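These are the structures, in structure tokens.
What follows is calculated from the coordinates using simple rules that are stated; it is not laboratory data. Being a predicted model, the structure only gives us computed values, none of them experimental. Cβ atoms are built from the backbone, for glycine too; each structure is taken alone.
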Structure P
Amino acid sequence: MKRVELECINCRTRIPLTKTVAGCPRCGEVILEARYDLSDLNVEKWRKELARRPHNLWRYREVLPILNTENIVSLGEGDTPLIKSQALAANLGLKNLYIKDERQGPTASFKDRQATVAISALKELGIDEVVVASTGNVAIAYAAYCARAGIKLWSFFPSLTPNEKMREAALYGAEVIKVTGTYDQTKELAAKFAARREIFLDRGIKSVAAIEAMKTMAYEIAEQLTETMGLLNDDLAEQQPWRAPDWFIQGVSGGMGPIGVGKGFRELYDFGIIDRMPKLGVVQSIGCAPMVEAFERGQSIATPVDNPRTVIATLATGNPGRAYELLYDYVSDYGGTFVAASDQEAFEATRVLARSDGISVEPATGVTFAGLFKMVQSGVIKPDDVVVVNCSGHTLPVELEILDEQWHRQFDLTLRTHGPTLPQEGLISALEQMSQTTRRVVVMEDNVDAARLIRRLMQARGAYEVQLAHDGATGLQLVQSERPDLVITDLMMPGVDGFAVIERIKSDPELQQIPIVVITAKELTARERAWLNEQVDLLLQKGGSIDEELVETLVTKIE
């Protein structure tokens, strides 16, 4: 029979998993990790068995802290898609950018993993009432799984939590307590409430469930990468290593997510299932970035932030405690970095991702992608690196922050008709009104995904007629025939390159007044840069994101 113990990450004391666990009895440490007796586990046989199991989180049950599978409380979580980015990856100059789409869990966030493990453990321990403090996603996931298990949930939220998230937790039957204060103050109040009412506080079990549940992402990512990248040999499937990414990127608040993912990769490495450990990219909001600030000072202990200044409540943990030390140790051992991004950069990244790869994400994931952009721009992440980003949840309910009030156009046709049928001339008039501000743009870019991304962003900004050419010769023909209001060109193209395109346009009296914008990944010599500065209106280097600020610049060139 499987045996599970909890090990203190500080003094390494081991204790049994019981309902009274609230931390280490010797030193008081609250972060405990599950340890399993796997001496009888045949890894090759186990991998062969995994291939026949249903694709969900519990297929890895041998390394999860549940003794009796009848106690598992599941809503079908796990096995979320690993999506290869196309347009955004091309824009960033990355060959292998993957998005772990945790939005597709039962309650639309990666906290469903934690909830299924935590609530299953509580059911196995015979607990029927629990208190949790949360900024949104944890409480929602716990509420859904508690409803399924018949466990009463008290959920404490800081007041910055969007009302929609609190209402969703209430919909599942949770008792919702809204606290006017920070998240750290909310956790303190929840602990005092649990102690006063003698209700189980999701503290000790929380770290165990979070770490053990989140590590299943590592197992899935390694399996999925091996298949997606075409590295699987069916004849040698049980002996062949899985492919770990070069980078795993995640936005953090308390930090349990990447700690768990790191533990998962370490287990896979110890099993001999992967042959490398990924670097870790940890991203925080600038308004609450104690980990980033400590890392930049070269310190292994973070100084708490007393007054978080971010509207992204899910990232507003001012005191990461021991979690930062674990992440710092991981980065020291295997590589990685800590970066911060502003709320505005997060919302901008959310727009870019939605309009490039069709993936709408929550603000915490927006922070993650904003951090990714910075890591690419600074050269920390290389073009050939295999990068996996945790897409931790869905956009709702923050679209207003992302889109502002000007997210649609309205045409009033009610004054043009007095009956139920819209006259044809009214419709034509409306269409003419929409198109009278159209401007023509020619984009020359041999990367199809990057070209389409520029077109989508331009068209999202206004009624622009954008024509694409994937080589310089075709682009010149379009410029000569269409006389566009703007030309956007790459430099490195087959046949006629961007330098020749610019020279031909500027030497033609009928075309030389057309503004030209160059977007290139080429490392320019001093002479090339000087020549381009004389010839073009704007010179932009690839490697960052094509965002709204860039589009605004391009639009200004037209108008």
Structure Q
Amino acid sequence: MRLEDYWGIGPKTRDLLADELGVEAAIEAIESADVRTLTGAGLPRGRATRILRHAHGGEAMDLLATGDARQVYKQLLELLGDYAVSADAADRIRILTPLSSEAAMIERLDDVMEARESWAALTDEEQTAVLTAFEQYDDAGGGDRAAVNAALRLRENGFDSGVFSPLADLDPDDLEDAMAALSGLEGDGDRVGAGAEDRLDSLREQLGSVEDAAATPENLLEEVQQGARGTDELQEELARVVTRETGVDVAQVREAMPADATDARDFVAGTMRTLASDLRGEVDEREAEVAAELSAALDRTQAEIDAAVTAVDEIAVSISLARFALAFDLVRPTFVEKDVCGVVEARNLFLDAADGAVQPITYAIGDHRLPVSSPNEPPTGDRVAVLTGANSGGKTTLLETLCQVQLLAQMGLPVPARHAHVGPVETIVFHRRHASFNAGVLESTLRSVVPPVSAGGKTLMLVDEFEAITEPGSAADLLHGLVQLTVEREALGVFVTHLADDLEPLPAAARTDGIFAEGLTTELELEVDYQPRFETVGRSTPEFIVSRLVADAADRSARAGYETLATAVGETAVQRTLADARWQE
């Protein structure tokens, strides 16, 4: 396979990877989802993750049919990344994609739920020990040595079951040998680092001391001459001083003494040069022997090293996902064969992560069988819902929550709800309200939302205030057409709108739901019950605003004007909300 055969790799990126890594190494990095290697070669992290997402889940990425759906996906990955236990785990989480088969979704869910159970069973001290092991992994820069060290530390702390079970099959003796070899070898494997072997370290220390003394022979000569009167005494004193200062065996010092020195200085300098040369040869010889031994140990334990790298990578990702699932009390979704997207007490993760007040929501479209004990049970069988209600009533948040649940489930991850029934779809069309009103926006929106549902595959339509991008009359006609198209193509859909009355009559498989504001505070802020009420139109914001204005009007003429407006927006509703406002006072 060629580099340019991968999605997102053009001539410039191909040349960069080929020059920095070589073609084979670059392909190996892509196939193994190695973000660290690709970014180390100079590829921007965002581009590297996009390439790897398509390389490892390209077909399933078609699930995200709109920019808003892709934005929710990216936000979910960012939130997941906050719980990563290592930089490598964060990189691997960034390239998680939706999965193309229900079997794959269930397999990943099994792994995540098992990891969640394992992590939850640990004490705080045990969790801290695990996190510390991965901090040390990061501090060491990752790689084989860091992975082997992490595997050893985890095993030493007794972690070898549940999510840590990949460590159970590793041989600790082989890991220790591998760690020694990885720690000792440097460069291309022909250099040996300090601490690899005591004898080599001792020889190097002796060589360093001899070289230091050889650099200033006059100082050494001065010291030797203070304790020697003749030639014989000079030789003995030199041997004694050098042995004392460098640790070299006295016999080796004597062997290095020249027989043809012209004077005392030449004698001392010659001795130290020869001694340094001899020691340098010993160091080189011993280093070569140790390097060969360590290389042999690496060859012998390479399979164990590879297994440790794989185990540590898998454990890091699993624990990261487990921490995410526990932090938000996520549950396993139930996959169903029918076209369903239904939740019981679902929470919007982005609001939850921001520590906002989150009211759990129960909602469903399709032929669901949710275990709902609430009297406000979603009707079953409706493929499409038209969602109405006051501004700031949580309608867009509900669409986003359904998008989160569907997307997380199809990524093989638990979801933020007490129960969730999900029928996997081929396409998610999520379209937020955009406050732009021109022909270009309308055309681009229609191009993004119509083709996916028209293609006839399983589609989830989540469309927010379509009327915001065109004239109200035309918007009602277009939105009615989208609802009709969604029903005809047997898709599922939730359409948020303020034009519910203009959409009648809806197709038989569609219903109207409403989110109700319960009243106004004295600061004119809505008090909202975010739980939709099914098969009814929600109260609109103007009713509450006019009610408050009527209640607060001190001037008789102004009050008469507000009452005229009350008649226009619905006098019965205004009187009801007016009573609510007075009661609050």
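Key figures
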| quantity | calculated |
| --- | --- |
| Test item: Kirkwood radius over Cα pairs in Å calculated as 29.7, pick one of P, Q | Q |
| Which of P, Q yields 6.3 [distance in nm of label points 7 Å out along Cα→Cβ at positions 48 and 240, calculated] | Q |
| At a computed -12500 (helix-only ellipticity at 222 nm (-39500 (n - 2.57) for each DSSP H run of 4 or more, over all residues; to 500)), which of P, Q | P |
| Per mean count of other Cβ atoms within 10 Å over residues 144-151, the highest-valued of structures P, Q | Q |
| Identity of the structure behind 6, 25, 27, 22, 12, 5, 3, 0 (criterion: P(r) over Cα pairs in 5 Å bins from 0, in percent, for residues 248-287 alone, calculated), options P, Q | Q |
